[in-house]
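The structures considered in this document are given below.
What follows draws every value from the coordinates through simple rules; no lab data is involved. Fair warning: this is a prediction, and the values are worked out from it, not measured in the lab.
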Structure P
Amino acid sequence: MKTISSQIVDFANENGWYLLAEHLMSRAAAAIRGYILGRELRTQGLRIGPHSLMRGLKHISIGKNFRAGPGFWLEAVTIYREQNFSPRIVIGDRVCASHHVHIAAANYVEIGDNCLFGSRVLITDHSHGRYSILHDSPEVPPALRPLDNAHRVVIGRNVWLGDGVVVMPDVTIGEGAIIGANSVVTKDIPPFTAAAGAPASIRKQFDSSANEWVRTGSPPFDMIETLI
């Protein structure tokens, strides 16, 4: 196992001393940020990248060793115009989020242990306006429509969301599921399946007896093939 000094030398040889200095300063800032926010959230091993936004910390619970890249946006929405909410965001242990991941809740979002999220992922339990039981007119500007917060999002443990995935309100993603890049999840995804598309549909299912991923249906092409 390489020592820290040898790792530093290897990084400098591969990337140059300027990027090394930038990398070390970024890690030091992330450690300080994580320590301060970790005390507020009563957790350990928190690392949040620069240019991040976090709001509603009293309504957020984060497990140990959470990691998020630059531009992370985590918000428990408590007030929107004349509306007041009592949201809850629950994130398990060892969750890793890449650059510019956005997680927002006006009601309830839950994320299980060991999840991995690619860059520019959106997870939200609400929308601007109501379009099912109650209906808001398209003549009203979207920013002036009330938030529809009657939904939940639950993501099981060991879930992998590829780059650009959008998880819409009122969705449950089962344990061990994989969602292909740029997919839009509009309905529940069962455990141990791989889904892709907009809207996302199941493309593969894990066969535990054979220890392999098996195709389901006959899609025109397999968007998951490049992921697993």
Structure Q
Amino acid sequence: MFDALSINDCWNTIGIWGNAECPELKKHIHCRNCPVYSAGAREMLNVELPLHYLDEWTNFVAREKEIKEPDIHSTVIFCIGSEWFALSTRVFKEVAELKTIHSLPHHRQGLILGIVNVRGELLVCISLAHALGLEKKPENAGHEKKRMAQHRLLVISDEGRRLVFPVDEVGGIHHFSPKEVRQIPATLAGVAAVHTTGVLSWRNKSVGCLDEQLLFYTLNKGLS
């Protein structure tokens, strides 16, 4: 390595980075414009590299890069019937108040519920419960009336195609680490299990994490 004492680093003493008392500053304004500074730079570039310098950098550049899994995932949690689900926030466009769903001929039951007006745009309204094979469980009148106040419409988008579906309740946005996701219990079966990648614990509830790609594949297939 070079000896720092052999270089006249006057810029650190009487220059810009020192007390600025160098008489040449009036002429050069800044040390970078001074030939002494340029000479010092050339001298530093011409010194011999330290022993093993190239070996150390070669090993550093050749080292296998570590691919880290994202630490945090963001989802929207919602409820359909008695089941809670989580779907990636990137597919959601809007949470809207429950509106009138206008039925379509020959689609009174099944995946398509009808069309609904969301901010002046007519969107196809689907039944996620039907897509996931969920059975509607009867509720008492009082509980059903209470939940009606929490019903919402969720607008999702896949490659520009916007769809909307009703839910009984929206839990909100939840952030979690992949380490928090548990395996699907063996007792969970059917279509919902196929579309679920794992289970989260949220507010003492078990939440199924939906596979967005598989879900959109099912929806698009059903709408085609």
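As an exercise: semi-axes √(5λ) of the Cα gyration tensor in Å, for residues 77-164 alone, calculated from one structure in P, Q, equals 27, 14, 11. Which structure is it? Label of the originating structure: P.
Computing Rg and Dmax of the Cα atoms in Å across structures P, Q gives 32.3, 93 for structure Q.
When relative contact order in percent (Cα under 8 Å, 6 or more apart) is worked out for each of P, Q, structure Q gives the greatest result.
Which of P, Q yields 37, 26, 25 for Cα extents along the principal axes in Å, for residues 29-124 alone, as computed?
P
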